[in-house]
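As structure tokens, here come the structures.
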Structure P
Amino acid sequence: MTTRAADAVRRVVDVVAAVVGLVVLAPVMAVIAVGVGVTIGRPVIYRQRRLGLGGQPFELLKFRSMRHPAPGREHPEFDAERLTPFGRALRSLSLDELPSLVNLLRGDVGLVGPRPLPVHYWDRYRRDEYERFTVRPGITGLAQISGRNLLSWDERLAVDVEYVRDRSLLGDLRILVGTVPAVLGSTGVDAGEGVTMTELPADRP
């Protein structure tokens, strides 16, 4: 199968999964939205600009899991103090990711691919790490079943390049199957002390 045909298959699967997911999980999402509004506050949806296919920015949607930061405490090292018990529960089962089904339907992301990272990381990648932008980012990916936030940045980005170079429909299926135990077991949700992931260093060698 050609790369173009494989990508067409991926897109059909993405759309079907997004539509079915949004319909079936609508009641769950409604309950979560109320829970976020009551325990964390508004807005219920967290929006952040991420880099997608070809390095084009898009707005990723997630349920909020943290309170608004105090002045001067916006960086990832302060995530632990902002993360609420309800938010921690959402993250442990990746339920905060459910609004990303809208991104999946729009085509901003696919089911499988390198996780989309913040726009301001663009100048922080090294050499072959830019290969991640030759494919659509994913809701889950090889890094998510290989340790997730327990991986160092160098390891995580190397795994993303490995995925891009070895990409196949069968490989995507294996990643989707591997995602289930990773999510149910909350594997690698925290990088330590309740922090999801440290900031990608701006001064990487």
Structure Q
Amino acid sequence: MDYTDPQFGHKLDQDDLRNRLASIQEAAFRCRDITRKLLRFVRKTDSNLQEHDIHSIIDGVVDGLLGPEITVSKISIERRYDHSLNKLWTDANQLQQVILNIINNAGDAIGDKDGKITIRTAKRGKNIVIAISDTGCGMTTDQLEKVFLPFFTTKEVGKGTGLGLSVSYGIIRNLGGEIEVESTKDIGTTFRLILPIRPK
């Protein structure tokens, strides 16, 4: 606005203006993203529960949503599935959102170096467990205690909102499940999604 006000006498440099507008646009979209995640966090949405093959849900994330990103990175993804598992009653879209967020975080934790993300499935009583492990930077005990708090992030400023895991936590609880996490600094992290085969 100052650039367009004659009283300031600024010369309008198109390149400079374009860079400033790009920064404004980026900040506006970031605000939109934070607002949407906040709304998801505080609003309990109804789940569309249907019977699904858990491995098809995971493959949809890894092969469909993450395919191009993983191809150009130095990260390998290993799938260790228990193919004897029953089908799961869940909301596929919400569960994919959680899995995508955890795998994205795992990729960020590994960074530019070589690394591996391992996805395991198993049965635990009346639950199905999805374990997602990475060989990334890991977390300290202090970070681990805060990992599901809204706005807490271990990423650099501007790289994360700190809402992804708190939203994921809310989704899994809404689906009748739980999230477990364990991590060792400089070794890696494992998230376990524990979901009832048939929620109450």
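Derivation of every value follows stated rules applied to the coordinates shown; laboratory data play no part. Keep in mind that what you see is a predicted model, and the values were worked out from it rather than measured.
Looking at structures P, Q, which one was Cα extents along the principal axes in Å calculated from, given that it came out as 49, 46, 30? Structure of origin is P.
Between structures P, Q, the greatest calculated value of volume of the Cα convex hull per residue in Å³, for residues 118-173 alone is seen in Q.
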